[in-house]
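Take a look at these structures.
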Structure I
Amino acid sequence: MRVLNTFAAVRGETENTSVALVPTMGYLHDGHVSLVGVAREAADTVVMSLFVNPLQFNEPADLERYPRDLVRDSEIADVAGVDVLFAPSMSEMYPTPPRTLVRVAGVADGMEGARRPGHFEGVATVVAKLFAGIRPDVAVFGRKDAQQLAVVRRMSTDLSFPVEIVGASTVRSLDGLAVSSRNVFLSEPDRVAALGLSSGLFAAAEAAAEGERTAARLESVVASRVLAAGGEVEYVTLADAHEAEPIGTLDREAFLAVAARVGDVRLIDNVVLWPDGSSDTGVRLDEPSILRRS
């Protein structure tokens, strides 16, 4: 694996080959590793980017405490099969304070967008820069961030990036909790309480499989489980999978998303639902997560 720090170096390393990009902010976990596997099947060369993007943090404290460990991440990426790890400096990504920001209206406005002003502008801007600078053929994103996936897909379409956007299933720990870098901040009691999110989503998916199609009822199933476990619900929303706008009935591809606070940690999770009652609730690890072992 090559560790490179400039766009030009990555382009030089990957010319005359098909490229699949896995964008990350580092502190890699099993979800990132699974994306590498999907990317490997999609192209000849897998490039993983590792950059903690300040534009997508609306709380400075969150940016400051975001875990960083390049040595650890390099080792995980290498074992996972990454060919090129792109770890740019701030000056490479933003040579000057950016005056051009990418806003995806509508898709980015609700749920996370409403609670984290500027977050999706930061995501769309940095992803657009990665697409322009690396010029991948494919980019792989996790479905755990379902609204982000919708934002990136719409941005890529609207700006005519010649990139295929691939969504990969959420990876879950042995206990069902969606794997996230934020999980390292959970105390043991709070981790148990956090299982209310996945428990509620699984129960709602079962209800959909049994014929429930009303958004309010599916959302209520999730909210009640989160509250019973001790979490503080911010929102539970059934949304169109492509527009990320709330819908009242499960009559199209959708995702059921939840955001909640457990202790001092804010968590998000979702399941993808289809009107025939099928769902993508994620894939569960068969051993402890990298995050639990590191």
Structure II
Amino acid sequence: MPFTRVVLLTTIAMVAFAGNSLLCRVALRETTIDPAAFTLIRLVSGALMLALIIGLKSGARFAGSGLSALALFAYAALFSYAYVELAAGMGALILFGAVQATMIGYGLFKGERFTPLKWLGLLLALIGLIGLMLPGLTAPPLIAALLMAGAGIAWGVYSLRGKGAGDPIQVSAGNFLLSIPFALALGLAAQFSGTLQLDMAGALWAIASGAVASALGYMIWYTALPYLSATNAATIQLSVPVLAAVAGVLLLNEALTLRLVLASLAILGGIALVIRQRAA
């Protein structure tokens, strides 16, 4: 695939990922939908969208795997529960910091070579993330931050399993379909505990998250992944928190703190250094 197309697909996927943070945050802040219901509707609508796309393609079929589906569900569920308390930009920073740690750790384990420039970029990005998490008036709630970190680990696993997994549409469709039983179990648990809540506005936000930002975004991401190294894929995703933070300030009236600005600048600088050299 031409490098310019890889860049375009990756950019679209990053915008979709940032959109997921906004859609989830709006739904949980402005409507009465609860995280379990949001997760279930998001995954079901994503599966339906991908099933529709497969139906329009001659010879296409569902693929995917149980382990990838479990990772997808874990990411979606932890993501939703974390956003009950986290702002869009803050949550995205924690999420993709954990993604980076997971994917780069795997890349190093598999023998990827780091140039001094990449080490410097990684160090700068990590300094930004550590600075964000240090205790203080603008530090995120601990439990919510831990939930989002868990979501990031799950998404990192899901992304790694997507490299070379096969046709991106078929794999994504299969993973979404196989994740539904896990989401149904979560919904039933919420129902039995009396926490399950749903309204029309929240359902519409969840459908937008699942059918557009998730299903189409993940399909595009899976298309680009085989042409990216694990380290580059991890670091590129750190652009998402900056996009989410800016959109959260502009669209959701979330606070733009000095801590968030400095962390975002450090992360963007790290990204620029890491992706300056394409992976061999």
Structure III
Amino acid sequence: MKKVYWHLPGFCVYFYMNQVMIHLMQTYPEKFEEGYTVGSVYGTFPGAIWNGGRAVIGITPKREMETIISTYNRFGVPVRFTWTNSLLEEKHLNDTYCNLIMDLANNGQNQVLVNRPVLEDYLKKKYPKFKYISSTTKRITDLKGIQEELAKDYYLVVLDYDLNHNEAVLKALEPSADKIEILVDEVCFPGCTKRAEHYKAESACQLSFDKGKPFPCPNRTKAPSFEECKKRPAFIGREDIGSYIDRGYINFKIVGRGLPPEMVKESYLYYLPREEEREWVRNKLESELAKITKR
């Protein structure tokens, strides 16, 4: 049986939902698509200046960080840090909070997403036990660039979602398909000329500990929802996942950072359970979450 790895968002903000979903997948595998397992949970602890993609303001106490990391690791699931702030400089490398996070997770089980050589070089020397992953925030949209990333010592390379349906690129990458990770439900539009600028704006917010005004996204016309997401050109429907798996692609990423919890829950229920078991999984997930919140 081929294992298929799903990478879930918000290891901190969706801690309880992720914990319950992982437990259900491991306890009732017959309710989920064959071979499906959680490959990692990605995100950040609030207030970490190395974080990129979406700014997350706040702070998490050390004991709580230890609990969150150890909980996922006991399930056999890696915690993956989104250290993809696109404005980092050498002066940011000795940040006490971010290095503490790395020290707490430095057990050989966990992972890091990277996009800045200055931080990547520092981390690989100081924390060689982590698996390092090339981030989609690099905005590599040509085949040669992806192949160059694959030739480096990355554990995985996250494909830019503009290429999700590019048949020529997917065909050419088949020999390395098991090292490619695909974002299946990106909420943004392909070819957005503001995407790199948006990443920089979020990075600046993270460094200044201030969210500021919302980024003026030219494509945002209504509040995000999973149904709206399904209309996006880069979306990969559950009925098509099998064709990617048949070609050797076995790593799929569900987006969700900064999105409403209900939307994230719907994406989990859409992709992970067998279709005929979706309502059973929904009821079980919601009942278990209700028990947790009543404690």
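Just so you know, all these numbers are worked out from the coordinates, no wet-lab data involved. What you see is a predicted model, and the numbers here were worked out from it, not measured in a lab.
The value 46 for percent of Cα pairs over 17 Å apart, for residues 1-88 alone was derived from one model only; which of I, II, III is it? If you can, show how the numbers build up before the last one.
On the way: I: 46; II: 61; III: 50.
Going label by label, the one that fits is I.
Computing relative contact order in percent (Cα under 8 Å, 6 or more apart) gives 18 for which of I, II, III? Before the final figure, lay out the partial values.
Values: I: 18; II: 41; III: 23.
Only structure I yields this read-out.
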